[in-house]
1. Once Rg/Rh (Cα atoms, Kirkwood Rh), for residues 139-210 alone is calculated for all of P, Q, which comes out largest?
2. Suppose you compute semi-axes √(5λ) of the Cα gyration tensor in Å, for residues 51-162 alone for every structure in P, Q: which one lands on 28, 18, 10?
3. To which of P, Q does the computed value 2.2 (distance in nm of label points 7 Å out along Cα→Cβ at positions 243 and 259) belong?
4. For distance in nm of label points 7 Å out along Cα→Cβ at positions 75 and 267, which of P, Q scores largest?
Structure P
Amino acid sequence: MTNGTKNTENIREGYIKVTGGKVWYKISGADKNKAPLIVLHGGPAASHYYLEPLEALSGTRPIVFYDQLGCGSSDRPTDKSLWTIEHFIEELSQIRTALGLKKVHILGHSWGTMLAIDYMLRLSPKGIVSLILSAPCLSAKMWSLDQQKYLLELPRQMQEIIFKTEKTGNFSSKEYQDAMLYYYKLHLCRLDPWPDCLNKAFNEINYEIYKYMWGPSEFTITGTLKSYDRANDLYKIKIPVLFTCGEFDEATPQAADYYHKKIPQSELFVFKGASHNHHLEKTNEYRKVVDDFLKITESE
């Protein structure tokens with residue numbers, strides 16, 4: 001069910017009752033006889049804010065944003081039994097039902113790619129036209145190994161701080177936080193300064209969920225997703241898939257290519273000079289790549 005809906009020209013906004021609370025959503029763009037695009041944000045427990053530039057795609061189709069339960073403008077229950085991939089899959093299904101989204105494309109970014117793939121593999125949902133998997137993490141082990149390689153490229157002093165902190169567990173120290181930010185400016189977003197939408201997403205993130213499901217940082221995985229691995233199940237995906245990543249992405253081009261080769265109807269686009277948030281670093285190019293892919297899948 002939906003409630004508290006607010007309508008303005010070509011924008012519909014409100015809340016949807018899901019298991020555990022209410023989830024905020026926004027649909028931008030009028031129905032132009034094109035399948036809507038549902039956007040799954042990263043984190044876990046980030047928000048839609050850093051993906052707002054994708055709203056420009058609403059010129060050709062409705063774009064559906066929502067903040068997953070526990071973050072952004074949605075309710076923030078503290079029940080850890082809700083902090084599971086099973087819950088977020090159910091939540092996506094409930095949102096589609098509430099909004100009557102029978103035929104859709106799904107775009108997932110980072111953790112959102114895990115959610116999209118597990119949604120497909122566990123529920124075999126009907127009406128999914130295509131997937132866009134940006135900065136994919138479909139094997140936590142592969143992700144961890146790639147981050148370790150990146151860490152070895154940092155200045156030696158920063159390496160020592162990070163490796164020492166991982167032993168002591170004092171992740172709140174200023175030294176560790178500074179080293180983490182240095183890493184993020186190389187592999188998470190290379191823009192200087194960071195755009196407001198990304199800063200807002202960082203300020204709004206629910207770190208309790210992030211730490212519980214993932215860990216203290218992008219490169220230290222200690223949470224419940226530590227053993228996540230769907231790489232060997234990707235052959236089961238039978239719809240068109242677009243993988244995207246940045247040249248310096250935490251989701252490395254090598255990993256994205258590995259996933260891409262597992263899915264027969266897939267393609268890969270690597271954005272030169274960009275990183276994890278390549279949709280912010282190469283906004284116009286990213287939007288064109290995604291829009292062209294959506295149009296091609298609908299013409300087949």
Structure Q
Amino acid sequence: MKIVIAGGTGFIGNELVSHFEKQSHKVLILGRKKINKPNYFIWDGKTVEDWKNELKETDVLINLTGKSVDCRYTEGNKKKIFDSRTNSIKVLEKAFNEIGESPKTWIQASTSTIYRDEYESSNDEENGIIGEGFSVEVAKKWEKTFNEVKLDCKKVTLRMSIVLGKSGGAFPILKRMTKLGFGGKQGVGKQMISWIHIDDLKNIIELAIQNQWINGVINCVSPTPITNEEFMWRLRKRNFLSFGIPTSEKLLKFGAKLIGTEPELILKSRWVSSKKLDKFGYDFIYPTFDKALNVL
């Protein structure tokens with residue numbers, strides 16, 4: 001297949017590029033960095049340029065583009081977070097319209113943060129309750145823009161939870177913090193963490209590509225979410241550490257301000273499940289956090 005990955009230079013993008021290239025698919029990458037690779041094309045995520053000609057005969061478009069939410073929510077950053085997500089969708093649609101083609105499948109990144117701060121029960125694709133706040137509004141506008149795409153293709157929205165992997169994302173940071181002694185619970189510690197291992201995410205994306213009847217929203221989460229307190233305890237245990245300094249909500253807010261991020265990334269309870277993956281009969285490689293930890 002010919003697979004185009006927009007925003008393909010981050011943690012998830014790099015993993016997907018390697019995954020599909022090993023299967024001898026032709027993979028093209030759209031990114032902002034200056035990289036000297038034959039399959040890499042620079043774009044700004046908002047303007048149609050010569051890269052549009054590389055989209056001809058695309059089987060699969062995977063769009064991961066979006067400014068990281070790991071920043072302070074200033075008005076300027078909020079605009080960049082919104083615009084980077086919505087503009088990339090609009091410009092990709094425009095580019096395909098200009099070359100007079102559509103991809104067969106468009107897989108669009110989104111986030112499970114769209115659901116409310118939940119401590120009582122899980123949110124699935126059918127019965128999940130959409131939350132409130134800035135991050136939720138970002139997710140809603142992101143998905144609304146994608147739903148308005150008029151191209152003749154199958155569309156899949158991936159509501160991704162925290163993606164665990166060695167090569168990037170949140171896990172290496174949490175592991176380093178734990179080794180430095182800050183591996184205790186964060187805030188009350190009762191907030192739920194829904195997560196997925198990068199290998200399972202890659203397989204779910206492949207499943208969506210290979211099966212024409214799989215479409216719409218998919219919650220990309222493992223079947224066993226755990227509390228923040230248990231997450232950190234298991235991480236300490238894996239690293240042979242008996243104690244980790246807990247971090248209060250007040251200290252987290254202060255620390256987040258110092259390092260230029262938002263405490264919501266840690267304090268919000270993300271309790272998410274996937275009825276669709278159950279329905280598809282997806283067999284997780286890493287269904288439990290302990291199994292995932294053994295390879296991280």
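1. On the way: P: 0.97; Q: 1.10.
Comparing P, Q by Rg/Rh (Cα atoms, Kirkwood Rh), for residues 139-210 alone, the maximum is at Q.
2. Working: P: 31, 18, 15; Q: 28, 18, 10.
Value 28, 18, 10 for semi-axes √(5λ) of the Cα gyration tensor in Å, for residues 51-162 alone corresponds to Q out of P, Q.
3. On the way: P: 0.8; Q: 2.2.
Of the structures listed, the value fits Q.
4. On the way: P: 4.2; Q: 2.4.
Biggest value here belongs to P.
Values quoted throughout were computed directly from the atomic coordinates according to the rules given, and no laboratory measurement underlies them. A quick note: this is a predicted structure, and the numbers were derived from the prediction, not measured. Cβ atoms are built from the backbone, for glycine too; each structure is taken alone.
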